[in-house]
1. Name the one structure among P, Q that semi-axes √(5λ) of the Cα gyration tensor in Å of 24, 22, 15 was derived from.
2. Kindly point out which one of P, Q the value 1.8 was derived from, the read-out being distance in nm of label points 7 Å out along Cα→Cβ at positions 14 and 46.
3. Quick check on the output: -7500 is helix-only ellipticity at 222 nm (-39500 (n - 2.57) for each DSSP H run of 4 or more, over all residues; to 500), derived from one of P, Q. Which one produced it?
4. Comparing P, Q, where is FRET efficiency 1/(1 + (r/R0)^6) of positions 70 and 150 (r between Cβ atoms, R0 = 25 Å, to 0.05) highest?
5. Here mean count of other Cβ atoms within 10 Å over residues 78-85 has been calculated and equals 16.4, so which of P, Q was it run on?
6. Taking relative contact order in percent (Cα under 8 Å, 6 or more apart) for each of P, Q, which is largest?
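Each value in this text was obtained by applying a stated rule to the coordinates, not by laboratory testing. Model, not experiment: these values are computed from the prediction. Cβ atoms are built from the backbone, for glycine too; each structure is taken alone.
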Structure P
Amino acid sequence: MNIKVCGLTTKKQLEQLEGLNVAFAGFIFDKNSVRYAGDKMANEDLTEMDLDIKKVGIFVDEEYEDIMEMVEKFELDMVQLHGNETPALCKELSEDTEVIKVFKIGKDTVSIDKLVAPYDDVCDYYLFDTNEKNKNGGTGKKFDWKKITDSKIEKPFFLSGGISPDDVTILKKFKHPDFFGVDINSLFEKEPGIKDMALVLKFLKDMK
């Protein structure tokens, strides 16, 4: 199972995750986020190391030029689009970098397959998160995972939203042919943007 640790704000913790063989590290470039990395990390923090971990930049309703500027500055491997980005923007970005498109799932979400259909051909991965009013991720709350198991999807996806260190058992029981990875964030923190590495390490061991 691929693990993505999102909301990093320090070079030290990036180095620690690299040492733990975590697959993906997420850096939030939304200035409204308490985990905004743009003013906490220099581009050299991400560019001067030879890393196996995939560096993912998280953006919310930014323009193509602004996203690509950050991709080049921080040498990002992928972008994660967490807003109301159009299929056209996803397609344009996918010609230059790998794209994860986020879909927020709530009580009113009837069909995930219809939700993702316009994006089938224009992104590389999906990520399903909890739909919480006025919040773009880091909600600490789960959505109804049955909505996922009842859907075809047909693209590798990350499961996100309120995943905690205590969820190993239910994650191991969760089944879907396109289930690719788990995205962890706020419930593995000492404070916003600072991960509790002991919790991350235990989670990694328990998920094996």
Structure Q
Amino acid sequence: MISTVNGVVRAVHSDRLIVEVGGVGLSILVNAHTAAEVSIGSQILLYTTLVVREDSLTLFGFAHEEARTIFELVQTVSGIGPKVALSILGALSPEDLARAIAHDDVASIERVPGIGKKGAQRLILEMKGKLTSLTGSAEYPAHLPAWREDLAGALITLGFSPRDSDAAITALVSRLASDGIEPKNIALGDLLKDALAHGKISRG
């Protein structure tokens, strides 16, 4: 088992890196986010998993050990292989994935290429409670106030990531609290307008 690779980046592609170790160039599959953070000639440490098939040996690499652990864990879900698992970690951070699972947020997960609605539902069902110890996600309760769930859903529908949606809502709650106002007493449409008007949030 190849657990880590420490070497010099010799080539960068959207889905893989070529890392030279001891004069040998290793092709390592990574998600686009990891690829975007490195440059040719830089030293890199990747936490890796070797996937063995009858006709291939494929090395997958991650910038953090936590991401590698989740990559291996989500593959225990029926129907999810290594490439879909890599797509999940490219689209959602470990924290976002844990939050989506805790909140039964099918919409956020089904946006991952190659997973679909049924795959997202199955992942939530089979992964429930398994990521808490890995991501420190215990602070995410299984159930949120109805108004917050509805507002988060509306923001995500408009293109916000789960993380940006959460940040926008937290800022909104803080503004309302300073005026002594309870969000649950305000119409969803007004909450949405306020979040959009004040939040400096990147979409997509």
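1. P
2. Q
3. Label of the source structure: P.
4. Between P, Q, the highest calculated value is found for Q.
5. Derived from the structure labelled Q.
6. Answer by largest value of relative contact order in percent (Cα under 8 Å, 6 or more apart): P.
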